[in-house]
1. Which of P, Q yields 0.65 for FRET efficiency 1/(1 + (r/R0)^6) of positions 57 and 137 (r between Cβ atoms, R0 = 41 Å, to 0.05), as computed?
2. Comparing distance in nm of label points 7 Å out along Cα→Cβ at positions 9 and 121 across P, Q, which is largest?
3. Assuming 22.4 is mean count of other Cβ atoms within 10 Å over residues 49-56 as calculated from a single structure, say which of P, Q it is.
4. Who wins on relative contact order in percent (Cα under 8 Å, 6 or more apart) among P, Q, i.e. which is largest?
5. Tell me which structure, out of P, Q, gives -15000 once helix-only ellipticity at 222 nm (-39500 (n - 2.57) for each DSSP H run of 4 or more, over all residues; to 500) is calculated.
6. Quick one: percent of Cα pairs over 17 Å apart, for residues 17-88 alone came out at 48 when computed from one of P, Q, so which one is it?
7. Please state which of the structures P, Q yields 20.3 when Kirkwood radius over Cα pairs in Å is computed from it.
Structure P
């Protein structure tokens, strides 16, 4: 009988310790580190992009091509929550595109749709796109889209 009482007491102590540890961890995640995890959650969103399909080629009756679609590159910036990182991205992007940072800031300020990226440059050459993709880890809000453009030879 004494042995059973001792085992029940030990089991209660173990359950109490586990409960205290779980409650402490929950308190730490929710209250102490809550702001950090809220920022992580805010930055962990899906990015909705509209991808335009290329239009078909048009030929004349004698087989000459009248219209075609050629791929062009558009550089855009998605909404950045971290303002320090946004300034770093604007500065770096201005270097690559050889435009003034103020021009990028003006385009971002004029952009109103929160969940769509703000177009910064259109018809960007392929070499610049390759350089931007190489350094995209430094500019997480950078979006490079391939947009079909109608071409009439």
Structure Q
């Protein structure tokens, strides 16, 4: 519930005050990464926090995508090791790895082609709107649970 409210408030602030930019200092980078990591550890996903952090830094769209992709690669690689070593992945599932690699490269290729159609302003707006939608959907789902 608190994550949903946080996502809604921060994305709304960044949408309403478009000139607001958080400087990508070492402290801000570590703080955003730590918050994303803590949320990921508690909830299983920290991508929305990472997206907000990168959007707040006002990174160029190519840098934003590349930074997010390399972070995801590290996270997914370490997660795969943990899953495999704890018995959540089985040897009979390993055939999926090459398929998933092909799909991920295809998605990257398609995404790179689509990125050309967005201006920097449109890209940031799209990212923030998607995070706002994720926050609203999460909030609505949490409210439904309590009703």
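1. The structure behind it is P.
2. P
3. Comparing all candidates, it corresponds to Q.
4. Result for relative contact order in percent (Cα under 8 Å, 6 or more apart) over P, Q: largest is Q.
5. P
6. Q
7. Only structure P yields this read-out.
Readers should treat all values here as calculations from the given coordinates under stated rules, not as data from a laboratory. Fair warning: this is a prediction, and the values are worked out from it, not measured in the lab. Cβ atoms are built from the backbone, for glycine too; each structure is taken alone.
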